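Multiple structures follow.
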Structure I
Amino acid sequence: MSNADAPITTYDFTSGPLRGTHLMLFPHSMLHRGDGSLEAIPMDGVAAIRVAFAREENKLGWGAALIVIALILVALSGPLAGLAGAAADEVAAQVHSAHAVASAVISVFLSLQSLARALPVLAVALVLWAAALFALGWFGVTTLTLTLGAVERAYPVRGRDAMLYDFAEAASERLLTVRR
């Protein structure tokens, strides 16, 4: 392999949906190679190169929604458990004999009481899920976007990635020299 065939720079995707693939920049083309795929992009076909970091606002929003739902569940847990328990006690006090219907109604109310007491556990699970969504949303995504005529190719990486910025800068320089 001669120096003319060697890549100018490379970038390995270590996270995100493209993990395990890599980009290689050559003097007149860019190559995206994975285990089962290969895409060659001629630099004279690239109209624009953009790299940007963005926080994932949709994940932050879902995290906030889960927190609100968890708070509602905790707030409803006590009153629902008390209401179901009181209803079971009232039915038991009014029926002195062992009727099958009365026993079924009492067991339904006691089951509702047990479910209402389990709502705080569900709320804790929702808070943990919300924390994970907040973390992923806050870490954000750095995306390299190549505009090729009427289409765009996006190469996302989780987090703020300075090496992807460096790769984009080298690719931009190559794009400018190809245009001259």
Structure II
Amino acid sequence: MATSKNPLVVGVKDLVHQAGEMRELSLELVAPEKYGEAMATVPQGTPMTLELRLEGLHEGILATADVVVEAHAECVRCLDPFSFELRVDFQELFAYSSSDSDSYTVVDDSLNLEDIIRDAVVLELPFQPVCKEDCYGLDPASGEKRTEPPGENVADEIDPRWQELSKLLESDPEKP
């Protein structure tokens, strides 16, 4: 049975128990899974660039990385799809041995970066992405994309569904 080597598992045999040693790597990878589920995502198979620095310490291996990946999103104002470059960095210690269940460890002289990269990318995806800062969204009356800010008369218009309630605000001529 052939096993495929996971590109997000990095061998560190030369750094294990070698305090003060350092190695830098540049990796071109693809996202092994879809990152994110809301308005912004990184689809599976999207190319990623990983600049990685590994440092040997007495307690373990310190991994410092910069990840660059293209994310796809839908603007929350105008609903247009758009793409943007997402830059994420992280620093994590992979301990030689750990009693914490939530810490990372060096396993078989290698580091598995898959969970850290996924968590870092998902946490940096915008919750409410906008295609551009000055996006004016959609016109509620026509549903068309606005090209200029809404005018002053927008607040004065009353939704026809609430028209009958506006009669309650009118003054009663019989009351003083």
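Nothing in this text is a laboratory measurement; each read-out follows from the coordinates by a stated rule. Bear in mind the structure is a predicted one, so any value in this text is a computation, not a measurement. Cβ atoms are built from the backbone, for glycine too; each structure is taken alone.
Observations, loosely collected:
- Origin of the value 96, 28, 28, where Cα extents along the principal axes in Å was derived from one of I, II: I
- Of the structures I, II, the one that 60 was derived from, the read-out being percent of Cα pairs over 16 Å apart, for residues 67-106 alone: II
- Test item: mean count of other Cβ atoms within 10 Å over residues 19-26 calculated as 17.1, pick one of I, II: I
- Taking distance in nm of label points 7 Å out along Cα→Cβ at positions 75 and 123 as the criterion, the highest value among I, II goes to II.
- When Kirkwood radius over Cα pairs in Å, for residues 83-146 alone is computed across structures I, II, the figure 15.3 traces back to I.
- helix-only ellipticity at 222 nm (-39500 (n - 2.57) for each DSSP H run of 4 or more, over all residues; to 500) from the coordinates reads -2000; which among I, II: II
- With relative contact order in percent (Cα under 8 Å, 6 or more apart) derived as 19, matching label from I, II: II
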